[in-house]
Structure P
Amino acid sequence: MLSIQTMTSRLQQLLCMVALLPTLAFSQAWPTKQPIKLVAVFPPGGSVDQVARIIAPVLSQQLGQSVIVENKGGASGVIGTASMLSAPADGYTFAVVFDTHGVNQSLIPNMPYDSKKDIVPLILVGTSAMVLTSNVGNEYKSFADVVAAAKAKKTVSFGTIGNGSLGHLAMALLGRNSNLEFNHIPYKGGGPLMTDAVAGHVPLAMGTVFLSKPHIDNKRIRPLAVTSLKRVPEFPDVPTIAEAGFPGFEAPAWWALLGSAKTPPEIVKRMNDELNKVLQNPEISQRLSAQGIEISGGSVDKAKNFIDKQIDTWAKVVRDNGIKPD
């Protein structure tokens with residue numbers, strides 16, 4: 001005869017199994033209920049939009065369900081990410097984000113969510129170097145020229161896509177670590193930045209490979225250094241900042257897909273598996289590489305560890321330099 005303790009234990013196990021049945025049934029039905037939405041947290045035409053639209057068709061084919069891209073820009077990606085979190089956490093709404101996601105928590109006051117607690121990364125799509133460029137007609141012919149001017153206490157101005165952007169923080173980190181001063185000129189996005197860089201209205205520009213490469217190829221701007229730890233295939237002759245006298249310096253741009261932390265773990269696992277298949281597709285790999293993106297992929301934990309480290313790294317830079325949003 002079973003003891004009272006054994007019967008109680010088995011009853012608790014049974015109740016737990018019954019409680020899990022709706023979740024299991026729901027997860028097994030996914031994704032047959034409705035189309036899946038990828039919220040691209042920046043406007044059309046930029047790299048986030050491109051990444052979302054490259055991934056969506058193949059993901060749709062694999063899942064047997066429509067995958068649509070919805071652009072919802074604003075506040076460096078906060079508005080789009082918040083809209084994803086306001087939707088039901090049922091596996092039908094995810095967000096495609098840029099590296100600003102790793103900065104927003106420390107930069108923007110009254111954030112509507114906690115970037116670590118409220119979000120689960122589905123996958124790290126990939127990373128890219130940023131490129132420090134100069135107009136072909138100005139005095140900066142090499143990264144050494146930039147450093148020499150800063151050491152001579154000259155005004156060394158550089159433009160980025162905005163206050164608190166990764167380009168801004170990378171230069172702030174470089175300046176603080178090496179006791180150099182750089183003058184930041186924020187722009188309202190990559191288009192205006194490149195327009196002024198090409199015209200020579202701003203002597204230096206810090207942008208992604210995706211943003212800078214067309215103008216470098218046209219020989220309108222000159223690449224001086226990249227922010228990755230190793231040189232990039234697109235510019236094999238351009239040194240890294242690390243090898244140009246600042247060992248260990250690294251500031252990668254990156255792209256990721258995120259979901260609500262409340263999303264059923266079975267769906268998170270399935271999405272991670274499917275997204276890894278997408279990134280391993282030769283055509284997709286080639287298209288992303290053409291955007292200057294070095295594909296990452298891997299587990300949810302890999303993505304979370306990377307993103308959490310980015311959040312912590314740039315939070316310190318924001319605090320140390322008193323950086324404020326636009």
Structure Q
Amino acid sequence: MVSGEVFEASCQRARALADNVRLVIKGKDAEVELAVIALISGGHLLIEDVPGVGKTMLARSLALSLSGEYCRIQFTPDLLPSDITGTTIFNQKTSEFGFRPGPIFANVVLADEINRATPRTQSSLLEAMEEGQVTVDGIAHSLPRPFFVIATQNPVEYHGTYPLPEGQLDRFCMSITLDYPSELHEKEIVESQLERHPVNSLRNVLRADELAGLQGAARLVSVGPDVLGYAVSLVRATREDEGVSLGASPRGTIFLVRTAQARAFIAGRDFITPDDIKAVASSVLSHRIVPASRSQGLSGSRAVVSAILARVPVPVI
């Protein structure tokens with residue numbers, strides 16, 4: 001068990017991480033918190049939105065707030081799996097084959113415009129995101145810890161893109177959108193970048209090796225039977241809804257509870273409530289379900305989740 005003082009100190013470190021990112025990402029406090037929740041829960045994050053709203057900057061700010069290694073991979077149609085995972089090369093000096101790691105061997109990896117790469121290249125991330133390793137020429141190579149993937153995609157431009165399959169979408173802990181800033185915050189963004197970009201002044205507030213301690217502390221947040229039953233009911237409702245052709249998987253249930261734990265942890269609580277579940281439900285479940293009308297896309301999925309949240313009884317704690 002973790003003492004109250006140690007637990008509270010860990011919660012403060014998590015809040016400091018979110019506050020540091022907010023120095024760059026203006027007017028998106030809730031979205032920044034969701035990104036930190038995904039990190040604390042040990043999952044990966046998908047950001048789907050139009051160009052220029054700060055998707056890449058959010059990933060970079062989060063990476064710079066950690067002292068670990070950060071790598072950005074620009075996904076293009078000609079990108080090969082070996083360009084991501086690495087490859088085996090022949091060393092003429094030793095007359096032996098050796099492994100040269102690819103850019104995925106970093107603590108925070110930004111997969112920018114992931115849907116522009118071919119399905120074969122996209123699939124090279126599956127093992128890394130699920131197992132924390134990559135296999136090249138039959139040999140498994142462990143990735144550094146922590147390992148966090150932030151992927152971005154543009155929902156507007158479809159020419160030359162390859163939509164992520166359901167199996168890969170399910171690997172992402174959460175999916176968020178940033179949307180356009182308000183007029184007030186847009187002025188603040190412009191003013192903050194007149195001389196230099198604030199991300200260049202961002203400092204580390206957390207060592208990468210400290211993140212595992214925060215993740216472990218978040219897992220100790222208590223999950224009551226009633227709240228657990230509520231989470232399970234929400235996920236099962238996505239499989240029974242008439243407007244859904246494919247519901248959320250059990251992995252979705254796991255991440256729904258883990259992200260609720262992370263949210264309670266950041267708030268300084270050692271237990272979760274139904275409000276924690278409701279706050280993360282849309283981000284955790286929307287990209288995991290397929291509406292009966294696929295043309296509705298992510299917005300249709302979010303509408304389904306909202307309807308389910310409205311009708312599933314909330315337990316009284």
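Read-outs throughout are calculated quantities, based only on the coordinates presented, and are distinct from any laboratory measurement. Here the structure is a predicted model, which is why all the values come from computation and not from measurement. Cβ atoms are built from the backbone, for glycine too; each structure is taken alone.
When Cα Rg over 2.2 N^0.38 Å is computed for each of P, Q, which one produces 1.14?
Computed on structure P.
Among P, Q, considering only distance in nm of label points 7 Å out along Cα→Cβ at positions 176 and 232, which has the greatest calculated value?
Biggest value here belongs to Q.
Using the calculated result 44 for percent of Cα pairs over 22 Å apart, for residues 192-287 alone, pick out the matching structure from P, Q. Walk me through the numbers on the way to the answer.
Working: P: 51; Q: 44.
It traces back to Q.
Have a look at P, Q and say which one yields 0.05 for FRET efficiency 1/(1 + (r/R0)^6) of positions 96 and 264 (r between Cβ atoms, R0 = 30 Å, to 0.05), as calculated.
Answer for the origin of the read-out: Q.
Have a look at P, Q and say which one yields 5.1 for distance in nm of label points 7 Å out along Cα→Cβ at positions 112 and 144, as calculated.
Among P, Q, the structure yielding 5.1 for distance in nm of label points 7 Å out along Cα→Cβ at positions 112 and 144 is P.
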